[in-house]
Structure 1
Amino acid sequence: MNYVDLHTHTTASDGTLSPTALVLEAAHHGLRILGITDHDTTAGLAEALREAEKWPLEVIPGVEINTDVPEGEMHVLGYWIRLEDQTFQDILERLRVGRLARAEQMVDKLNALGYTISMDQVRVVAGDAAIGRPHVAQVLQDAGHVATLSEAFDRLIGRKGPAYVGRMKFSPVEAIETIRAAGGAPVLAHPVIAGTAEAISRPLDLEILLPQLKQAGLLGLECYYMGYPLRTTEMLLALARKYNLVATGGSDYHGPQRHHSYLGGVYVPAKCVLHLRQALAEAEAHRPVAEARI
């Protein structure tokens with residue numbers, strides 16, 4: 001029985017379930033620990049934490065920050081963030097403003113290519129969520145320009161698509177430092193990606209990358225992930241041991257029928273949560289007094 005899922009999304013970013021609905025589904029699935037990690041926002045966490053009080057379920061407040069490397073796109077998860085940290089929230093706001101500008105440029109490109117959609121339609125689909133490419137993809141599908149969301153990415157707005165627009169540049173090191181400054185535990189998300197237009201253009205050299213990120217404050221590596229074959233998980237577990245990183249995992253659940261994942265669908269050892277808490281406590285204890293804000 002799996003009791004832990006540390007990588008999920010709500011309608012605060014690009015998920016299809018509200019924070020309350022996600023917590024309810026997690027409780028009904030028998031999960032005991034749920035990490036909610038919306039992209040570049042913590043807006044759904046207060047609601048989720050309130051709902052979780054009604055159930056034998058711990059919600060770990062988290063975030064997923066999208067960053068760029070030469071090989072492609074990289075995501076950094078953060079857990080136990082101090083949500084009231086204003087500097088942290090200001091940085092997320094800046095990232096969300098960049099998302100909005102990016103979507104506007106994509107809509108302009110799509111219109112120039114003959115795919116008529118409007119930014120107002122994207123805003124309606126996104127609602128109060130941080131606007132992202134999945135919302136543009138949904139509008140394209142609703143307008144009949146593509147049959148599926150995957151087609152929208154593969155043919156039009158993916159990294160190699162004619163309407164692609166790069167995101168505001170934010171490096172993995174910056175994301176890690178931002179999370180640590182807000183008292184959180186940074187974890188490198190799904191370090192192996194394959195099979196879509198969003199795939200990293202060439203494999204990450206984790207032997208080079210992980211020491212650099214570890215130096216910046218990285219505490220964990222997402223080793224258990226939806227779709228990973230056993231050999232991939234074993235390779236990542238070996239790297240986590242080598243670089244003294246906590247092995248974590250999750251489903252990357254975005255809601256029913258999204259991203260071919262389901263809530264709690266990846267077995268994550270419960271001990272990884274304890275180990276990540278311990279790693280964070282040790283990291284906080286060794287921070288210079290002038291920097292630590294406990």
Structure 2
Amino acid sequence: MEKIEKYCIEYEKPKVTLLQESGLGVAEIAARTCYDSFENSENACIKHAMEELDTEAINNIADSDLLSNLAWVHHHHSIIEHATLSYLIQGTSRGVLQEHARHRLQAISVRSTRYTMSSVINAFVASLESTDSFTFFLEKILELNLFVVTDEKYLAIEIKAMHDKLYFQYERDSSFITNAIAKSSLPFISECKGDSQTLYEAFQMGKKKRNVGDGFKHIVSDNWKVDMVVTFNIRSLKNYFDLRDSGAAWFQIQWLAEEMKKVTPKKYLKLIDKKYRDA
């Protein structure tokens with residue numbers, strides 16, 4: 001992932017992969033169903049669709065004069081809702097996730113904090129066996145590469161806050177350890193007394209407490225990395241790119257929109273982005 005400096009802090013840009021595209025054929029079929037104009041299609045598989053349906057050919061058409069005309073002349077965008085794209089997004093931030101969720105018409109599945117932060121809690125509990133709890137915790141969290149920020153001085157501030165919030169909770173909650181660590185791993189604490197590294201390794205190799213985040217996700221900041229899969233129909237994707245691939249958008253979501261556009265096939269961009277209309 002590319003590293004870039006913004007406001008004197010280094011960040012990682014997200015990585016985007018196109019997982020699936022539905023093709024333009026279904027959208028043209030939908031449009032021609034409305035107008036009963038199959039015979040006018042330049043695509044043979046569309047022209048003869050009502051007599052002989054070749055779904056593979058329909059899903060592989062590269063262009064559609066009708067869709068272009070509806071999108072750019074008549075601004076009839078509801079038709080292109082029948083075309084969809086799915087993206088795998090790796091390494092964006094929870095701050096971007098909050099912005100992303102404002103786009104109503106999308107399907108979105110996000111890496112769960114609740115089920116995926118056991119390594120953080122393992123590092124904290126193991127750090128309690130160290131004479132310098134924070135330094136041990138800092139070292140382990142940095143190894144996990146959990147943030148879009150890459151500036152280590154800034155990360156030390158972030159991670160110190162995480163450590164302090166966990167320690168605050170630990171001092172006040174007599175059930176902290178049993179809530180944090182899988183039952184089968186609890187004996188490691190007495191077995192590795194005074195040895196944070198060995199205890200951490202034992203926790204990591206042991207059973208994960210899958211819902212550990214329920215009691216501890218309050219420690220997470222907007223810089224926390226998330227992975228997600230999003231699916232947009234093309235009309236909604238147009239709205240997303242119009243708003244987010246713009247100098248007015250927050251820089252982290254601009255980066256994501258840019259990376260999504262890079263992997264979006266031109267046949268879709270020609271219907272939703274003027275820069276690609278005649279490409």
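Brief remarks follow.
- Parent structure of the calculated result 1, 7, 12, 13, 11, 9, 8, 7, 6, 6, 6, 6, 5, 3, 1, 0, given that P(r) over Cα pairs in 5 Å bins from 0, in percent, for residues 9-176 alone is the read-out and 1, 2 the choices: 2
- Among 1, 2, structure where log10 I(q)/I(0) by the Debye sum over Cα atoms at q = 0.09, 0.11, 0.13 Å⁻¹ as derived comes to -0.41, -0.63, -0.89: 1
- Structure with the greatest value (metric FRET efficiency 1/(1 + (r/R0)^6) of positions 145 and 217 (r between Cβ atoms, R0 = 35 Å, to 0.05), set 1, 2): 2
- Computed over structures 1, 2, relative contact order in percent (Cα under 8 Å, 6 or more apart) reaches its largest value in 2.
- With mean count of other Cβ atoms within 10 Å over residues 1-8 derived as 10.2, matching label from 1, 2: 2
Values quoted throughout were computed directly from the atomic coordinates according to the rules given, and no laboratory measurement underlies them. Worth saying up front: this structure is predicted, and the values here are computed from it rather than measured. Cβ atoms are built from the backbone, for glycine too; each structure is taken alone.
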